[in-house]
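In structure tokens below, several structures.
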Structure 1
């Protein structure tokens, strides 16, 4: 029995860990590395294993930094099952094909530039066809359904409260009469988040592989966050500019729409045009609507009152490129929700080009921004940024609304791990170095737990 720590040990993205048990090998997640282009190039490096030797993949949730290298895994020879919660399985159909489309577009763009410089063409990491083939291997499971996936290996998904279908994974290993239980936290959500339930309580484990994205940070409380958003909308209205909300298509976009609907009158949204300018977010919102049994109590009550996907009176879904381009003719009075959330690509970049150097514009950042991303540069206060190769002065007002993060903060993380009635060993991953070390210290000093921060390639004998 061994755990091999691989992805999301030297940063936040690229989640992937390896479990060996009784001659079988299981992957926990298989995510893309995101951030600077040189970071993303690491996705092209060989896996530290042969894909055709993997026996099962267990996926915590659909976000691309957890699932985005699955098509590459299948392309290189993996033929086994990919276990995911049912809602995650439906979201993967959207996410992986979109990721593959972007891989193809990026390769075509890079090849065009390389050709001008006399260099060889570049192949996409994987294609839409590869993604479709991988989707054929996905096996959906319900929450709380315990299943033997290999001889001596059982798993059970518990709600992680991060996005629809997100899971903490319980794993029971049995080898040579010895038993061990591993819990993989996946990405944990905040408590009292709208639409989703709180992270489920798990009480026993020998080892916990735990995320620490905000292990050294506390979010603003929910009510203060709501008041802050209302003030941003009011300020943007007075300055007669547009409000851009870069948002992850899965999770943040749906939560933002929920709040805009709930506070429609209070925030004076009848004066605005609201656009959801993300084909993926539009499709994902429909998936969210198909899983009412996974909602929290407040969202369940809302769902019972209406018979179709809730929408704002002035909300417009813009699926086509032509509709998206037309938005940029609007100089004020538009709230534009668009991907990608870290501003590493997608339609949001075109809206930023038109608005970032305008004094009246506002940009509301509502999710985690990895090192090296355009979003992180705006959070860090850069006076100018590069978009599509051109430099733009940042004159728009930048707002970082941490209370809308899909990730648990340090107190939420401690609350979740504090539910274990025994004293598991905790392995801190999925965070920047300062965050991981700060959270390790909290685990040891406040809960008296044994905790360590693994390095890439480290192998733990169970």
Structure 2
């Protein structure tokens, strides 16, 4: 039986309609406390930061799951945002989220680094949950409202919404890569997914290649026509002569960014600066601290990074005491078997490196399997001389941008995988192919020995880029373009 939970924040009318809706798998709030003392706290993510002002100023609401299965939560208001929870059962979390979203779509969209699994029961659950999200959005959208659907878990929602409410202006943003047609073709439900996405007026992607990949697949596997990323789709509605309306769909790149001002502000706080100094002291004041910050995911290239570092130690090109690597690997999808195996492998590798190279005073790898608040992350960014981002495939990678934002004095070096969306914008980083271990080793040693003047010029150029192209610019540019389409 479902449990009903009443939040401690303000109530929202369950039948109220809104001019602007965001639809995402998760809501922008997290539950804190238990029982009668429970309440809600604003999530720290960049998406929430970008859209909160828009929603507060435009009679906006957010549709999403609140994070606990088999539980219904009434609509409520939190810090100016109307919250419209969508319930999920335990089976739906297993099949729609852990199954189809994260064991089918996630590996497929990340170059099949791990083999995707195709199960019809997962697909059926994905369809049902997407319809539930679409129904919730349709029932709460005012006439001619704007609805912005977020990410790969809800790719069917745009077309479902279009059927329910043809009056709506619908946008969709894909936060992860969109694969080449040859890889996407493996998906048994490729046509249904593409037609679902084509329900939007504007489709946003991280990189131009992602938009081009989608457009090619849409022309190949659906009845969409057009050139480049401008597509024409026969709609479900008809004109006065009874003929199907032709609707224009745009697929364009809108690279997401971070709240640059907030990161920069934290980096100036005296307590955080002192915390960064304490991190160095706790590590024995090495000459160089290298830092990796990732979700524990097979797409992040953590194994490649550790292999390169271990070989540098073996070759004698770096030495423990002079160099230390901090690896933050925040927990991720720990109920999925591939992730449990990855964690065991990473922790085994760290143990082998430390067992071989540690001294009584210094450690080779400080491994941290935790998530940290923004203040502690900024202290780590300030403590690190070299940031290592070695993702094998990443839609954007905001960690790279956060590191640059924190380095207000222009110091530090960024080693960045060319397979991240961030590589398109942070071109002054030391770009690497993480599969090329020899090249990765050379890039690491270059970063360690980079002359201060060169490092400063590179870092300042990257900071200028992300100061202008911050997360507010991302959201405003997408919504302005959606209004035009």
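Set 1, 2, criterion distance in nm of label points 7 Å out along Cα→Cβ at positions 193 and 257: the highest-scoring structure is 2.
Which structure, out of 1, 2, was distance in nm of label points 7 Å out along Cα→Cβ at positions 129 and 185 derived from, given a value of 2.9? Working through the options, I get structure 2. Of structures 1, 2, the largest value of FRET efficiency 1/(1 + (r/R0)^6) of positions 89 and 433 (r between Cβ atoms, R0 = 35 Å, to 0.05) belongs to 1. 1, 2: which one has helix-only ellipticity at 222 nm (-39500 (n - 2.57) for each DSSP H run of 4 or more, over all residues; to 500), as calculated, at -12000? Among 1, 2, the structure yielding -12000 for helix-only ellipticity at 222 nm (-39500 (n - 2.57) for each DSSP H run of 4 or more, over all residues; to 500) is 2. Can you tell which of 1, 2 yields -0.39, -0.51 when log10 I(q)/I(0) by the Debye sum over Cα atoms at q = 0.07, 0.08 Å⁻¹ is derived from it? Value -0.39, -0.51 for log10 I(q)/I(0) by the Debye sum over Cα atoms at q = 0.07, 0.08 Å⁻¹ corresponds to 2 out of 1, 2.
Structures 1, 2 were compared on relative contact order in percent (Cα under 8 Å, 6 or more apart), and the highest value belongs to 1.
None of the figures in this text is laboratory data; all of them are computed from the coordinates on show. Keep in mind it's a predicted model, so treat the numbers as computed, not measured. Cβ atoms are built from the backbone, for glycine too; each structure is taken alone.
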